1. Given a value of 19.9, 63 for Rg and Dmax of the Cα atoms in Å, for residues 142-405 alone, calculated from one of I, II, III, which structure does it belong to?
2. Of the structures labelled I, II, III, which one yields 31.0, 105 when Rg and Dmax of the Cα atoms in Å is computed from its coordinates?
Structure I
Amino acid sequence: MRSTSGGPRVLLRRLRETMAEQVSAQERLDKIVVLIAANMVAEVCSVYVLRIDNTLELYATEGLNREAVHHTVLNAHEGLVGLVASEATPLNLSDAQSHPAFSFRPETGEEIYHSFLGVPILRAGNTLGVLVVQNRAKRTYVEEEVEALQTTAMVLAEMIASGELSALAQPGAEPAARHSIHKTGAVLSDGIALGHVVLHEPRVVITNYIAEDLPKEIKRLDTALTKLRSDLDRMLERGDFAEGGEHRDVLEAYRMFANDHGWSHKLHEAVATGLTAEAAVERVQSDTRARMLRSTDPYLRDRLHDLEDLGHRLMRQLVGQDHAPSRDELPDNAILIARSMGPAALLDYDRKRLRGLVLEEGTANSHVSIVARALGIAAVGEVPNAPGIADPGDAIIVDATSGSIYVRPSAEIESAYAERVRFRARRQAQYSALRDLPCVTKDGQPIDLMINAGLTIDLPHIEDTGSSGIGLFRTELQFMVGQSLPRSSDQLALYRAVLDAAGSKPVTFRTLDIGGDKALPYMETVVEENPALGWRAIRLGLDRPGLLRSQIRAMLRAAAGRYLRVMFPMISEVAEFDAAKSIIERELTYLRQHGHTLPERVDVGTMLEVPALLYQLDELFKRADFVSVGSNDLFQFLFAVDRGNSKVSERFDTLSAPILRALRDIVRKARAAKRSLSLCGEMASQPLAALALIAIGYRSLSVSALAHGPVKAMILGLDLAKAEAMIGPLLDAPAGSVSIRDKLTEFAEAHQLAL
């Protein structure tokens, strides 16, 4: 390591002193580049800062022409500096001018310098600028010098992120780090939310970057690494992993990364430059995150995710934070940001304070999205590097009508969205005014419009919306929000409260639909290659009959003297329905023998969501009292589309001839058998799709509480005879254009239907 001043640790101490001085931002930067140049025996040290217009501005230099400061501006991909910024990796050249990316700027006077070392200034995987050293002599900088410059760049990253440099910028050319960010993603749950950022897995806040006692920091790092590895070893020795299988292979790969000498070596090298153990982990993580964001190889991205997760675990061990902050300690108007999240994790949060959700992953049909819609939370997914775009407490707007996210929005944007929120509130008031009107089409056809529910927080919506009842009560949500299996008495209390709230209106209870991505935190998780096609819903219930029996018994007791509707999910063949129905009959016998008051009437039905059931409808309608179509799973199984996979989930349209023809066939079979039929999937919550469903014969729909008003407004303006005349020929015609969405939209606009 070439240094005249005692190496990187001395440099870091001097930088800390400089950061603490009461001087202007420009004076501080000028002192920093002088210190770096002297320490590294460099004739030039320069700092370039990324601006909001995606250009790089020279903010300070030692060695180049000082008059070029704040005048030299490069495009984000221009020259060697632009290459470092765009690739987010160091560039070490002995003869910079021979490199094809070299861009000559005469005002800087850098033509006399040959060797070049540039490192990105990174924070949370985001490039904030570039730090450069140069020398006249042609030489390649040694690895220790690259490490030292990367370490120094971390200190600069915090300075830039603090917003201190904004005072030096011209309007419209401020540093990108703390300025407004606009990102777009996919709409998961409709709505607009204004609030402040809460990270689902918050980054550990590092309060001390510079090591006082280097041997102590190395010991802290080694102790944390040893604990991390031993924790993984213990997990692999547990009985449920000992037998092997894919889940064990995943953990083995995880352990391999934890024991990787290359990863450990990078961490130790970072500490050796003078960083604390946690700052060293952050530096290596930031580099991993930057590579992850720029990688297009799915396998490599997964491996980089593994490394980042390991880094999070290691960081928490170093600072003594084993878990994220308590879920109930949410600020008002919280907007949650996460890389990914299951529905149970979302339900952990205080829903009264949660306004919005932003995910890096997640699709509109995933279960976490369904839960977000049920809770009325505006949600946007597929936002690149979502956890890295904002800090806790940042102001944020989630526009889940267009998929836009605004972090640290300008006053103008915030004002415009506040007005939009007020407008939506006025429109909701208009929907509320429809509450007591009969839900009848313009030409007199009654439609049963019910709501989907799953928690006690949903119960007031029955009255608020004026719905016909609850067409789908998701009983699994009670199991997902608790830390242990709900006791029979807890289930009984919930089902009784639901029936009390509904009064004379019908409630359809769906038995436990768990498994797949709806894992219970207190039950053994079965890792499956295709969880949507695996051990879930009624399959799990029939294999664990004690769980299903206790739930059915609680429903029957709650409905004493009343009308009860019970529905089984994921039925694939009639024999499964018979087996599940026999459990209800046995429980009725048990309660009768023990003197309990029985329900006045019990109707037993099934979800229709597995395509195989389409070819058993004659047999099914002889046995089932009613059928409710689950359009979410039926759609994904018919098109072989994983609804949680963003690459294919939007590839096929729900308003396409194949799915609508299948749905129409179900209507015809139900009418012939004189059986009750409804549809309770997310499709019914979209006014345009609801139009199509009613036109092909559905007279009962169950929608989210928020969608009840818009769907009812559409129904009240619908001339059903004209809609039937329009859609019939479209479905009967040879499929030239598979989707009929455009034709439906034209019809709605021509008839001035509210969508």
Structure II
Amino acid sequence: MNRFVSMGFACVISLAAAGAAQAQLVKAGAGGYVLSPKSGAVSPPTAPHRTAAMLQRAAPTNQWYSTLIFNDKPEAIYAQPLSVKATPAGMEMALPSKRVQPTERRDVLINYPHTDPLVIAPAGFVPGPAKLAQFSDWAIDIAMANGADQFTTTVAHGSPYAFFQISRGDAKVTLPEAAERLPHGDPRVLVLRLKGKTYALFGPTGGSWTPVSATEWRASLPAGKGYLSVAGVPDDKPETLALLLKHAYAFLQDTRVEWRYDQAQSAVETTYRATTKAMEGDNVGPLQGLYPHHWFKNASVDGKLGPAFDTVRGELRLLAAAQFSTTLAYTGFVPWWPGVKEGPRLDELQDLLKTDVRKRRELIPMRENNDNWRTSAYWQGKGLIRATQLAAVAEQQGDKGTRDRLLELARERMEFWFSGEGSRSYFHLDKNLGTVVGYPDEFFTVEQMNDHHFHYGYFIRAAAEVSLRDPAWGAKDQWGAMVDLLVADIATSERGRADFPFLRNFDPYEGHSWASGVGMGEYGNNQESSSEAINAWAGLILWAEVTGNTALRDLGVYLYTTEAEAISHYWFDIHGLVFAPEYKKHHVEASMLFGSTYAHNTWWTDEPRQIKGINLLPMAPFSTHLARDKDYIKRSLATLTKDTQVYLDRSKNYSEVPKDIWQDVFAKYMALADPTAALAEWDRWGAVELGETRTHTLHWMLSLNAMGTPDLTVRANTLLYQVFKRADGSKTYLAYNAGKTPLKVTFSDGKTLDVAPASLGRAN
């Protein structure tokens, strides 16, 4: 990938005049950042639980295993289908199974907990504290060395095995209770049935398994053969056990994801490769467990998939192959929609625009010198988008003077933040951890490294929308250098760097992002607002168009397309492959996804409108991916009445929020399926979400009413495009040309569109 993604800002920075560490400002183009927090503000956490080699690299925060590097007593790590947990006694390993857990909300959450584990440990020495010794794209090595004695565990997403290596002596396996030993003809193999689950333990040739007690087994490891693997077994078929034995000695060495954006076909091809080392016998390669978003409608793996595990992500199906690929449609979007030129509500739209513009100084709250809680990067970012979206409406409605005033406001606010000179609102580059953090700290974005893609995604997208009209502002020697810095923090595509980790928030194998930086909690890492992750990746795409960075463009398309696919499976389950029947009795979506759990709740409230809305906002042109199943949209919104009544019946204090909170978000969501119904339901004077305006909401619905709802079956041979289809079958075609020369766009249904430079083209 392009080195620019992580280093582009480096070519434009220079040290400011020397001074005290807390006052040291590093210039980045016209802006700057500081190398230490100001005025005693909290610093990012340290990640001490890494080997010496790993301490030379940026810490992999926000990953499924990040609990390991931050915590003296790390939580369980959910690799799927296995879970592991490092303890003083050794490495726990379990095969989680479904638990239906009732909640006070009169519904259930679905949990696959780490329970009744086996404990694998050296017999000849006491394991040391757990440290991250190596990581690749979806596999990790956990070292529990004690002096010169080495004990290492390798686990990976999708692998049915945990692989163990011990530098000397035998291994011992401790059970939570006595288990039944199942017969097997190979002396290397120990098969145990424990509390309804089956485990297969594979020792080296020449070794043997000996019971020490009812709850302990000893594996003799001949000299030079200090290895064993332990697998969860998904079923009782002899051929499944034979398959696991065949691949048990192919120890994982490396995992790597590669992506390719095919602009001509508007598709993303992703290849997953795993490299193994044969501990004995032939190197037969790995067994990889494919998630639903890997195998669903994937013709390349049809007929090749083997046994399946039941997991919190649905069926994980085994594939005996070193690599596999997926191909997903990139359905496109444009930065903004065209003006609405006719219809009975044009005067209303104009009135709302005037009202919102009169209050434009309130669009982006900035109170540098008081304790207002909405001064963090998150709220500033949402305010920036309010301003740029309103500017786009004004522009497309022909009011360029208003557009310019709104864009100037957005520039002013971003320049203040990017200057590094604010006493409370600024960015700090922490070289120890390898991150950029924004102050003041809110939602633990500094103290726990949470939500960087959410917060910075708003800034990146706003900067892109400004720079599409004003390229000079976004140049590297101006304010673009600071935007590049934020991009590098969340989307460095080069592995092994010291300044930023590879794809900080994104999990290449699970196909979605994680929000928690330090991985706290027994349920594993989590992500709530999948829609704000999509906002970040759309921002990357737009910024790549501004900067002409092809590698960043391809990365943005990969992240956007893959996360959208994961959302359809794991948050919305639109294909019916993931949610448990007990859960579907209550809900059609999950609002919170954890390593072991999905639930219908939020971190700050259990009020149902916010539970649903947090995975919809911000609603913007890139949100059209939500329209892949329009019937689902209607089913989802239909649950609000019942859910709200349950909430009220529990005697909650509903006065804490407006009874129509986020009604504008739901109206925009409904408009993706039925704009007429959305217009009828929306209350012009009702509640407005803090990242939205009444003007943009009405413009959105009127646009869809005129153009039709998104038609995601039609693709185009350009990056920024969208097609809409009306009830009579007629279509509206949009394409944006960010370049300096005319662009001819060809759509997959044969329609062509000529688009002038720096403009939005439209055809019917």
Structure III
Amino acid sequence: MAEQERPIRSAHGGPRLLLRRLREAMAEPISAQARLDKIVVHIASNMVAEVCSLYVLRSDGRLELFATEGLNREAVHLTTMRTGEGLVGLIAETAEPLALSDAQSHPAFSYKPETGEEIYHSFLGVPVLRGGNTLGVLVVQNRARRAYSEEEIEALQTTAMLLAEMVASGELQSIVLPGSDISIRRPLNIEGKAIADGIGLGHVVLHEPRVVIKHIVAEDLPREEKRLNEAIEEVRASIDRIVEIGDNAGAGEHRDVLEAVRMFVNDRGWLRRLTEAIHSGLTAEAAVERVQNDTRAKLQRSTDPYLRERLHDLDDLANRLLHQLTGQSFVAEHDDLPDNAIIVARNMGPAALLEYDRKKLRGLVLEDGGPSSHVAIIARALGIPAVGQVPNVTDLVETGDAIIVDGSTGTVQLRPQPDVESAYAEKARLRARRQEQYRKLRDVPSVTLDGVAIDLHMNAGLMIDLEHVSETGAASIGLFRTELQFMVAPQFPRMNAQYALYKAVMDAVPDRPVTFRTLDIGGDKILPYMAIYEEENPALGWRAIRIGLDRPGLLRSQLRAMLRAGAGRELRIMFPMIAQVSEFDAAKQIVERELAHQKLHGYELPTDVKLGIMVEVPSVLWQLDDFVDRVDFMSVGSNDLVQYLFAADRDNQRVSARFDPLSPAVLRALRKIVRRAAIKNKPVTLCGEIGGKPLEALALIGIGYRGLSMAASSVGPVKAALVAMNAAETSVFVNELLESRSGADSIRHELAAYAEAKGIPL
């Protein structure tokens, strides 16, 4: 019988008994090594195996034998192999279980003489997974050739899940060899995309906290199956409700994502795997995590881009189900925020970021989100360093992990070593000293070397922003985003609440103008209390002034609040997303009617009301003369204008980086705007993100812009550059470049070389 395949034998006592014994072993007050030694004995006995071994993945990518029953004990902590080497390495690489009746005939078999395993023929190994990431490999072996049943494979996978929590807890770090680290706790240097400048040192707070499963072993299987089915039904119903009413605001998802999640929650194969996991002895929560671990491990290693895209959908579904089962909040509790919090999220809307206590935030890290996304704009407005497009970061971090965010380079240091942390702390100190130098420029006139005055304005949207006006010496509030008040409020702000905010803003800067932009919602700026109409292309749809004109009561309420707040002062109002002259005319008529209404009821009027438009829709470029005749001023919203010029969604990382705002196409369009306005002596500012970057600011000044509006943190660096430049020389250089270029190649490199040669700090 020794040389023949033995019939399948069931494990002694079944997986539930094994899980109970393992749980008891984990509760004993013994050393980590003694606990592991006891665990592998229990597993070998339960699986009717002569050998049970646990290999743990180290930070250097090698798998180390941490415990064994049946092999040579002296090989523990001495036997190692690379990921991909041997059968154990193959399991770690593929994250797939492997069952063999004759292991030595497998092409990947690798013999380690110090272990004494040459006498064992049958082999069953499973990956130890957490978050789809391999932490190690659990193996059982038998001398006789035998076929391991599906039930035995399932039982070993369930056992591996329990061991994953032990590895993740950090308990095994105490028994690693000197100079080594367990992989899950290893320091990581991750490259992303810089979206908000600055350096933040702190600790991880997951925006959607990972559910901590405290009860893994089921006591009552029918009850767990019932709990699972009830939770699935509730998740189904909640998704159906959101999709049917088109209200995507609750968690910020788009309809196509919700439709994908709805498809998965009704998938029979997925539901069957959950039920099987419960029958192996797991609680409903542990079953969900177990199935998601296996699925995530497969999809992460898939080369099919469609399947990899589905990973987020399945993560979303598993998160919803776990939160439903445990009753835990879907987002972090803001009251429990540590003093040095760095928020880590797959993605989030601007309103979600605003809900956190700004005084406790040190940084933001996103799996998605580009430099032009609205959450990035808010991060810059709040002065929070931020990095986006960091792959898989939510599954690499644990709440409380030390983390460093470098918003200048797009680098994230996770669990940094002391020397790395010291280097970044010094970099932060150097940055603070540079900021102090910028503050010294506050009272220096914003004038180029050849005497050209450049007005530097500040973008704002919250009362907290206004303290930076005097700090930076900004000429005015060049853009006040009124929608932020609507996004953070639990319900639609009434006219009196709007009036109080606008008056407080104007009172806070009594010696400087404030340009209020009317409500700019739609796209990714969704109000949680307002039903959203489903659109294929929200950025091109019903948003901004289009909503205001179609819902004039909303626009009238806002304009009335502004007019009352501006009593006795000059009031500047700007309309966003204007695409044709008739829209501005209609908005102006509403202002005039409101002025008449104010006068009729005896309210004090503003001394002057100036009306302008945001130039962000390309159609305006062919109506400039008509607009210049009508408006009092114009402000270029370069973020939207560039995305519309190139038909490249600024929030889509696949296309947003394909086009440079310093390309001739963009600069020629911007130059056309400022030149046409100059003919009628109408002021033009640029309030998009490119105005706050020193290199881009050089180009803008070179093509004729004399007013730039930007985040408070950008005023100092831009002023430092402009006071060191000669506007006339720069104008000649930039315009000659634009005239000589026939294609869409950026002038970025030439402009940077010019700045370096002229000693202009960037």
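1. Working: I: 19.9, 63; II: 29.3, 85; III: 19.9, 68.
Among I, II, III, the structure yielding 19.9, 63 for Rg and Dmax of the Cα atoms in Å, for residues 142-405 alone is I.
2. Values: I: 30.6, 99; II: 26.8, 85; III: 31.0, 105.
Here the read-out was taken from III.
No lab work stands behind these numbers, since they all come straight from the coordinates. What you see is a predicted model, and the numbers here were worked out from it, not measured in a lab.
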